[in-house]
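Each reported figure results from applying straightforward, stated rules to the coordinates on display, with no laboratory input. Fair warning: this is a prediction, and the values are worked out from it, not measured in the lab. Cβ atoms are built from the backbone, for glycine too; each structure is taken alone.
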Structure P
Amino acid sequence: MTRHAARKSHPIATADQSCNGVLVFDPDAQDWSRPGAVTWRWSAPGGAGTSWQHLSDVRLRRTQAYGRVVLVAASGGRAAMVREDTGAIVWQTVTPADSPHAIERIPGGVIVVASGAPGRLRLYADAEQTAPFRTVPLPRARGVLYDPEHGALWAIGAARLVRYAVSGRGTATTLTEHSAVGFEGEGRDLQPVYGDPGSLWFTDTYGVYRLDVASRRYRQVDGASGVSAYTNQPTGTRIRARSQATGPRGGGGPTVEFLDADGTPVYARTRPGAAFATVRLWTPDFR
């Protein structure tokens, strides 16, 4: 038996810009065009020409007040927290000038939104505010991830991956830069390496990298171009989405690719007409 054999695959969440919604797929489904392949869905309450256009991020988290919630961001200018059980929006903010790319929730009831233009992290108290109580500059911010293993918030932007120490709760929450890693390209995505609490995946213009958190050293693990999202199942299978010129704003395409534990492409899943901007594991767990 291999090291990963007893581990279970999670459903796969996508932000589909073609339908402007979240689609969650059964990891065992071989045909993503069939209705039964989708295990959960949510449609943004607005389309082209609204601040809900260009859905860019989705992730599942736990809260005391609502149970499991879905965090969504749209680069047209919207970020929200949605109840998984009802699909109801329980918090949202409208920032059409900010181009939100990613969203995260940290302890103390705080939501962090990474905005590419003008380039910053904005902190919100999710039960109280639709306006940020704190702003942290980060040029061309594109990804954000809370790391409970180290009590840190990671954020990626232009040629920089930053680790912030988190202190305080609610509107007293502060982010203090702890360390940073430089790289050559434009940062795109940031996700945990499931099964390895000491590593993170990040992507930029030139490929995919695996960061060792302790040493802050990284190595390229995938040289594919246009990788907009990269993650892995606990089984070891890696998953990636790539941008295509045919998608919205040159966004995602209809195919999600699956690679073995060494990074070799094995198979792909396609939903005709889709434009997958990102792909995530449908789990609230960091590891």
Structure Q
Amino acid sequence: MRRHLLRGTALLTAVVALAFLLFFQFTVHDPVLAPILPFYQDPFDAVTTFGVIAAGLLSLLSVVRARRTTYTYRQSVLLARTQVAVAGAVFVTLGSDGVAMLRYLPRWMGRPGDLELVGLVSGLFGLALLLWLAVRLAVRDLSLGVRSWRKPAAVSAAGAAALALFPESLTRSVAGTVAAVATGMLALFAPLSTLPGAFLPFDEARRPETDGSPDPRRRGRRRWAAAALVGVATGIALLVGEWSGEGLPAPGLRVLIASLFVGAATVGLLAAYWFLRGPLGLDPRLGSERGS
């Protein structure tokens, strides 16, 4: 029964990730919403961009993990955590959007499209909440540890404060833009890494420390390399999309812009892996409570 439920929630993660992507694409390109978006600038834009990417990759991981014919206790919890992380990526991103909406209230409130924007944000939140509750229902028969939300609350508050207080003037320079993107990465992945373990803590009496890999060190290095390759591919895809929509920049700026896109995406994916490898059991060298 649990296996069928977890497979169903795996499909739901794909639906949520797709809805998240469509939300991002629609709000950015809609002629009414685009001019009033308060989160279409860094560091808020970095949170949204990496949130969409993380949700998509985590939903793919969820579908792959759900294909097992049988699940051990550890595999069941890690699969459920992966699915919760998809919802978490949406929650953290929408939290960032909320900070931007409060910080730049005059930019969108009372202007054409303001109610539509609130409706879209609320609808996406509701869909992510549905996934969150569906995962909890799917593993309701699993024995779990004691939940504690202190760390997620503290880390989330710190991330929100960093976004709210980040000086907008810094984004006018390349160095400031890099700092804004880095702030967005941390404001997303640090809180996100705390959610799976807080929502689905292992029962210490049943949790193995590792996945039993014969050569965990080599597998760990390979997964770091895979994360870097995915980052490079993601950066190239984002760059192609940007230049296809906005046109090519001046020849003297192309190398710089390409380096920023590919570099930021690669660092972002490596940061995501570093934060999530423990809570989601991605690194065979770590116990699954690292970072949770």
Worksheet item: Which of the displayed structures (P, Q) returns the greatest value of FRET efficiency 1/(1 + (r/R0)^6) of positions 110 and 198 (r between Cβ atoms, R0 = 35 Å, to 0.05) on calculation?
Response: P
Fill in: Highest-scoring label, criterion being Kirkwood radius over Cα pairs in Å, among P, Q
Q
Worksheet, complete the sentence: Ranked by relative contact order in percent (Cα under 8 Å, 6 or more apart), the structure on top of P, Q with the greatest value is Q
Discussion item. Quick check for you: by distance in nm of label points 7 Å out along Cα→Cβ at positions 14 and 150, which of P, Q is greatest?
Written reply: Q
Worksheet item: Given a computed value of -25500 for helix-only ellipticity at 222 nm (-39500 (n - 2.57) for each DSSP H run of 4 or more, over all residues; to 500), which structure among P, Q does it belong to?
Response: Q
